[in-house]
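Peer 1: Some structures to go through are shown next.
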Structure P
């Protein structure tokens, strides 16, 4: 299997959001990628400028970041042609790696615009920014340049060039490959699972994850007992409830359960809206300490009191 570490540059409407195309707020103008083999060695590169069709003038913010202008963009090829070349270059046995989550979203939005998106369901990829943040907690989910500098990698090439940023990201991934990466993959959820049989249950070293199918209503989702039940991230036994699910935002819920063998664990539900308008959930179960349980309980009580006071003031 190969690792495709890619980066995108994209443009937006230079006249302001009120003039943007609602189907394509951000238009890709460059794709750069590095292919690593299963030994994390560089075996090939892909780089192409995309000739814009929607936003032919660079937004001022984008212009300031890039090292080229509209003159170079005019020499590019149309997105559908570049994308087909890119996917053919990726071949069939690969997994994507990106710095953060945005590039995969924008790639699929642009593919949707040209009716060529072949990724119909969630798929595995490596969020290299997130993995970096785990091993460098003082820096967290920082920008690529800051991570490169923190690792003392040579910075001879300019940032905000898709191929250069892909190379930098690949170098970081090569360094992180010395860690245990086998279960540090993420799921891209631009599309939700199509039905109950396709729902994703993923068990990792330090947490478990459940990605649900889509629902027409948010309330239907939270009424599903399978979604609101909790199982141990490690042994998969059902947890005994210690703190019932409570909301701490319109689309965020917390709970606490306990496994007799593996201790206290918190459940986190984040409700998302898919590109089809369906509501789906990403539920994670994570081990916590007893003091963290009390912190969550205090948070629940504080939110309850705040809501009670708000009702009284009406």
Structure Q
């Protein structure tokens, strides 16, 4: 089985690639070859691990790299230009978030046209597609993205559904919440404070939080989301009422509850170390998340972290 991961050098991509080394099981089959795509890739390529270093926004490079490899059985499309960076650089975001996605989907069309099986394509979407949310978000909640990133992810979801309808891919788009805890690096993500607060308070260092203590958000640990992505590649779509676009189950919590959990798990005086300085934009984007109901995804076997303490403990497990 040939598995391809785009964005393989990213926070989520690296963790997923570690789980999918050649010989690893995926959906009852063993991974035979793994192709990793990103701007730059660490380490040496192996006989069964192919490195494709290049710009996902370069359509010519991407088409060539896809054609040079064997037929794809499973494709995890994680590469993207995230929220804040997409707002600042629309052209780059369009090339990576839209044009590269279209190229990957059309490669599936070409693969089917050549007599090969349609690849399973797991598209990493985002809760950013919701934008302004209703009082409760459920499986039928409307999408009203408020940023370019969310808009482009919603377009990708629609493409996945359409290409699956045509039989060119076996697509599954999963809306990923905040993933914790990201490494301390400049990624352009406005939600980085959610990772920073865990890392700093766990180490006993003070932290200034850009939300109020009552601000509510959604988030999952990195190990949890990796398991959800693996499940996305193999679950029976009929179990989700035939729906190919699913919001992943996650935890909803207040920031004060997160701070208390950090103190419990890492035995630090977390509540005394945090200073609350709400930023209205950050609070609006990441601190007013309503209750979330995801019965379709849960019926299909997707699971969140067990509780907030588990999330906090696992958040730094792969760091």
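Bear in mind these aren't lab numbers, they're just calculated from the coordinates by the rules spelled out. In this text the structure is predicted, and so the values were computed from the model without any measurement. Cβ atoms are built from the backbone, for glycine too; each structure is taken alone.
Peer 1: Of the structures P, Q, report the one carrying the highest value of distance in nm of label points 7 Å out along Cα→Cβ at positions 241 and 257. Don't skip to the answer; put the middle values down first.
Peer 2: Details: P: 1.1; Q: 2.5.
Top value of distance in nm of label points 7 Å out along Cα→Cβ at positions 241 and 257, among P, Q, belongs to structure Q.
Peer 1: On distance in nm of label points 7 Å out along Cα→Cβ at positions 81 and 105, which of the structures labelled P, Q is highest?
Peer 2: Values: P: 3.0; Q: 1.9.
Top value of distance in nm of label points 7 Å out along Cα→Cβ at positions 81 and 105, among P, Q, belongs to structure P.
Peer 1: Oh, and also: Relative contact order in percent (Cα under 8 Å, 6 or more apart) computed as 13: which structure among P, Q? Walk me through the numbers on the way to the answer.
Peer 2: Details: P: 13; Q: 17.
Traced to structure P.
Peer 1: Out of P, Q, which has the highest value for distance in nm of label points 7 Å out along Cα→Cβ at positions 41 and 217?
Peer 2: On the way: P: 5.9; Q: 3.2.
Once distance in nm of label points 7 Å out along Cα→Cβ at positions 41 and 217 is tallied for P, Q, the winner is P.
Peer 1: Right, next: Upon calculation of distance in nm of label points 7 Å out along Cα→Cβ at positions 17 and 121 from the atomic coordinates, which of the structures P, Q produces 2.2? Before the final figure, lay out the partial values.
Peer 2: Working: P: 3.4; Q: 2.2.
Matching structure: Q.
Peer 1: For distance in nm of label points 7 Å out along Cα→Cβ at positions 25 and 233, which of the structures P, Q scores highest? Write down the numbers at each step before the final one.
Peer 2: Values: P: 3.1; Q: 1.4.
Structure P gives the largest value of distance in nm of label points 7 Å out along Cα→Cβ at positions 25 and 233 among P, Q.
Peer 1: I would also like to ask the following. Going by Cα Rg over 2.2 N^0.38 Å, which of structures P, Q comes out largest? Present the calculation step by step, with values, prior to reporting the outcome.
Peer 2: Working: P: 1.12; Q: 0.98.
When Cα Rg over 2.2 N^0.38 Å is computed for each of P, Q, structure P gives the biggest number.
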